[in-house]
Structure P
Amino acid sequence: MSVRIRSAALAISAVALALPAAVPAFAAGDLKIAHSLPSGAPRDQGAHIIANMVNKDDRCDLDAKVFPGSQLGSTEVVVETMQIGGIEMTIQPASFLVGFEPLIGIMDFPIFWPDTREELAKIHKSEAMRALLDTTEKQNIYTLMVWHTGYKTWTANKPLITLEDYQGVKARAMPSAILIEQDIQLGMTPVGMPFSETYTALQTKAIDAQENPIVTSFFMKFHEEQDYMTLSNHGTLDQLIMVGKSWWDGLPAECHTAILEAAVAGGKVTEDQTYAIIEKANAAFAKSGMKVVEMSPAETTLLRDAILPEIEEFYVEKNGAEGERILAGFKQYLSQ
């Protein structure tokens, strides 16, 4: 074997070793779409809309496939693999990108975002949001858009309404510095763990509570282990539709258009299905004996005033002038 061939073989081997073993080998024309929820969940339905539309579109010579339920690895593994080209697209909660790009943490702010779907949709399409999403490019990630997948609620074995209710509660925390700080400001003990381990942790009492939109809690069957859901609507767990930037930059412009159109259609199906399933979820909650309680506007305001100023200060301290710019952009938009 010549030196040149041997060197090329070693280089190929090095790239192969860098990819997680869970990721199957595919041709360069494939579009693998990875996410963490089970098959049939609204997010999965939206992902299949993307795959089906791209597969039928002559503007893209791609073979799109969906891999639900963390089939291609944990969220962190999927994002890392996407950065180096082993996976083309992932649909993940913004919280899971904070470890890669801390500025995205603003999407985890509690009691900060518009509380109606219509107003939230406007901010998702705003210049302030585009400026935030563009910050992922330096991580070799291009973020296409945001999908709304519901407002977050708390589940626990007691209602979580007043600040006193949260004191000492052990809660599963997603890998976001903002959410960890949120729990600290509430008086909780944040416990980091993979999403897939949350049900068992609730079952064994390793944690007392978790936060997720209603539909996510329903599909993960958290109501089987929790006595109460508090309709706090304290934040969003909206999804970022992300692709590897190097892969994206290598596609023709007409393929960009096709994928973006498919992602818009997938987002609409995802949001519609998210809210359509809530009635079914509520029936399952009632059958299991879980009680659903609501927070009043006054109770929400008290909680916001107690924790949000400190979280905004924490965000700016962590992200400096760029964080201050991003926060100011959203505040200006929200004040209009």
Structure Q
Amino acid sequence: MFNIGIIGCGHWGPNHIRNFNSLKDSRVLMCADLEKRRLAAIKDSFGNVEVTNDYFDILKNKEINAVIIATPTKTHYTITKESLGYNKDVLCEKPLATSVAEAEELVRLAKRKKRILMVGHVFMYNAGIQKLKEYVDKGTLGKIYYVCAKRTNLGPIRNDVNAVWDLASHDISIFLYLLNSQPLEVSACGEVFLHEEHEALEDIAFISLRYPKKILGNIHVSWLDPRKIREITIVGDKKMAVWDDLNVTEPIKLYDKGVMREPYYDSFDEFRLIPKEGDITIPRLPFSEPLKNQAIHFLECIRERKSPISDGNNGLAVVKTLNAVITSLKKMGK
């Protein structure tokens, strides 16, 4: 039985408690938060969980094997470093840190302490994204031309980080997972409309990425869009695939579409590119909660002492790309 401590009881904390308590080989012993009302809500929902407003009570508890860090982004580095220092295995919500140097330090510390360091890039544990990964790895789509992501809604609007850190981190981690590579170049433009007193809190951003093998990527994130969209399109030279996270019954559609060249032509005037229209396939996907899948994988890594799919190095790669995006925003798209 693995004893778990949860640090941060805001949006994600209670969901982590619910999932880890539902698994037969783990239980949440303690949770910490600065707000008394959140701790009171935890006691009402999970009576057996001990609560505290000092997360060091969790770190000093020798019965606790691992901690889940679900606090604001700016605190991730410090609390993760302290948790590793107390020899706890760590699952930290995304992003791992806000600077490359901090993320690198955490990776080194986890290695030195021989601790599991996992980052909560939860979409890597989504059945739809895993299906896209299967299509890419098996060559179902052929040569990949580009990947395009759109993540928009009217809110929820955060005051601690901009829309890039909040939203684009998901799609950057998904692109890294699907393509198994980091971008070679990043260009981004965005604007601050709601937080005019904070120049670094962009509400919208358009991000262009260039990956190895001439693969292009594009990400659009916004807190100011009339429609909630969570969608990724992958275009290959054989087939194309679309993932719609909001379509709970048919999240993946595989399009047998592409462009063909006429096999024979006598002159340039006769050269044509012909669109190919084929069937649309909707694969059956098992229903599963990504956050629970992530929890199961974390426990498996603790038990077997193996590196997670979204390990510290994976989190570091995402932070590197995020920092490149922020740099480009500051330089007006350079």
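Each reported figure results from applying straightforward, stated rules to the coordinates on display, with no laboratory input. Remember, predicted model here, so these are calculated numbers, not experimental data. Cβ atoms are built from the backbone, for glycine too; each structure is taken alone.
Given 0.95 as the derived value for FRET efficiency 1/(1 + (r/R0)^6) of positions 51 and 275 (r between Cβ atoms, R0 = 35 Å, to 0.05), which of the supplied structures P, Q does it correspond to?
Numbers: P: 0.95; Q: 0.05.
Answer for the origin of the read-out: P.
Match the computed value 1.00 of FRET efficiency 1/(1 + (r/R0)^6) of positions 43 and 259 (r between Cβ atoms, R0 = 41 Å, to 0.05) to one of the structures P, Q, and report its label.
Among P, Q, the structure yielding 1.00 for FRET efficiency 1/(1 + (r/R0)^6) of positions 43 and 259 (r between Cβ atoms, R0 = 41 Å, to 0.05) is P.
Distance in nm of label points 7 Å out along Cα→Cβ at positions 163 and 195 computed as 3.2: which structure among P, Q? Mind showing how you got there, number by number?
On the way: P: 3.2; Q: 1.3.
Clearly, the read-out refers to P.
For helix-only ellipticity at 222 nm (-39500 (n - 2.57) for each DSSP H run of 4 or more, over all residues; to 500), the calculated result is -15000, so let me know which of P, Q that is. Kindly include the intermediate steps, with their values, before the conclusion.
Numbers: P: -15000; Q: -9500.
Working through the options, I get structure P.
If relative contact order in percent (Cα under 8 Å, 6 or more apart) is calculated from each of P, Q, which structure is the one that comes out at 19?
Q
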